[in-house]
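Undergrad: Before anything else, here is the set of structures, which you'll find just below.
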Structure P
Amino acid sequence: MTIKTAEQRDPRDVPNYSLGEAARWLGLVPNTLRVWLQGQAYAVRGGTRRAKPVVHAAATDPTTLSFWNLVECSVLLTMRKQHRVSLQKVRKALDYVGRHLGRRRPLIEQEFSTDGVGLFVDHYGKLIEASKQGQTAIREVLQAGLTRIERDEEGLAARLFPWRDDPREARIVALDARVAFGQPVLVNTRIPVDVVFDRFRAGDTIDALAADYRVAGETIEDLVRKWFGSAAA
């Protein structure tokens, strides 16, 4: 198998985000991401076992994530945040979807938004013995999370709009591997969010920032309220 160099790899699959950065923009604590990327040891009778990672890190060092890793973790977040069940069962359902779609990383591909959601909900529901109402709720949340992803002509994830409280909330922040070196920007601009934060810290008002960047004041207000400072634990 030929190993691609950094120049040959799709920029969306090049490690570009530290664990801390990724956790901040997904609204997670770093240890949660570490478990998703590295797996986790757990006790069994007579010793310990290690659960496999749920997301395949783009780097040899699993504490550095690619844009596509961020997308995978964002979709996983929509599965986990509303339905707090075993990560092991989520992993089994994703493995099932991957086998049926013939994809190693189904979460970054368009097929997951169509056939994959149904496969996941069906298999996941059997694993947790969910009622029909429970399966409907899982599908609705997952499909809402998938609306936070824009795809290219080949159906691969190209742009991510992370969310804080609900995947149906307004798009405020965007990540695109082709814009600002993949750093988060204010939606519909090329302005890094950290630049906005720095100006707000320095004393610029929300109205002044909105006027300078030609966006609605509500957008800056939501950005400051939901995204300013550290990610929620």
Structure Q
Amino acid sequence: MILCGGDEAGRGAVVGPLVISLVSVKKSSLHMLSEIGVRDSKLLTEKRRNNLYGLIEEIAHEIKVDRIMPAEINEAMHNNISLNELEAVHFARLFDSMKGDISTIYLDSPDVIAEKFGIRFSMSSAKSTKVAGIKSERHPETKQVRIVAEHKADARYPVVSASSIIAKVVRDREMKRVERTLKMHIGSGYPSDHYTISAIKANLKTGVLNGYLREYWATMDRIKQARLPAWEEAHRQQ
């Protein structure tokens, strides 16, 4: 029996990709995730996450990662497709590419009603699935993968914690790659990071960051509408 977990990193970022990850583990190996200290990636240091990344690779039956780039996020939001919908579709595609006899997939749900994300996922997947907690027609002749979509699943299920770590490490590496490419310090890419906001403000007119920005975020609206302090404007013109 194989269990699978799914989580993301970078959902609330204003710069860089949204990274999603699926990790599948044989039930007989599941205890090993807890033994190595797997937990919600937000509770771990960067060094610890990187160490666990390699250990998870050794334990996992399969690992899948996908990057949803800002351009796709911008296009989806322009067409009134929510981030929840976009994320569910990408998770489903990733899941459909997985091998092995997966019996249950646990998803960290971003929807207010947790099961709704499971329904979005199920409708987008080509595999036969059933969302836990939702009544549906029974198909005894077809084996269905059970979908468990819950809030804070990364704190409840080690296999989701493992996917959380994988997604976070991949996104952090992606952000460092972007910094090397652009030769500038961008930071984490989140609105709470002053390095990120400073980088955006300093490069709005140059367009250097355009391919990495999520244009429809409220943060971008605030930055564009706000007047820069005089010292920043002077610095930019130097």
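No value in this document is a laboratory result; all are computed from the given coordinates. Nothing here was measured: the structure is a model prediction, and the numbers come from that model. Cβ atoms are built from the backbone, for glycine too; each structure is taken alone.
Undergrad: With mean count of other Cβ atoms within 10 Å over residues 70-77 derived from the coordinates and found to be 17.4, which of P, Q does the value describe?
TA: Q
Undergrad: If we compute FRET efficiency 1/(1 + (r/R0)^6) of positions 54 and 214 (r between Cβ atoms, R0 = 41 Å, to 0.05) for structures P, Q, which one ends up with the highest value?
TA: For this comparison of FRET efficiency 1/(1 + (r/R0)^6) of positions 54 and 214 (r between Cβ atoms, R0 = 41 Å, to 0.05), the top structure is Q.
Undergrad: Looking just at Rg/Rh (Cα atoms, Kirkwood Rh), which of the labels P, Q belongs to the structure with the highest value?
TA: Largest one: structure Q.
Undergrad: From P, Q, which structure was relative contact order in percent (Cα under 8 Å, 6 or more apart) = 17 calculated on?
TA: Of the structures listed, the value fits P.
Undergrad: Can you tell which of P, Q yields 0.45 when FRET efficiency 1/(1 + (r/R0)^6) of positions 158 and 190 (r between Cβ atoms, R0 = 25 Å, to 0.05) is derived from it?
TA: Computed on structure Q.
Undergrad: Please compute mean count of other Cβ atoms within 10 Å over residues 38-45 for structures P, Q and give me the label with the greatest value.
TA: Going through P, Q one by one, mean count of other Cβ atoms within 10 Å over residues 38-45 is largest in Q.
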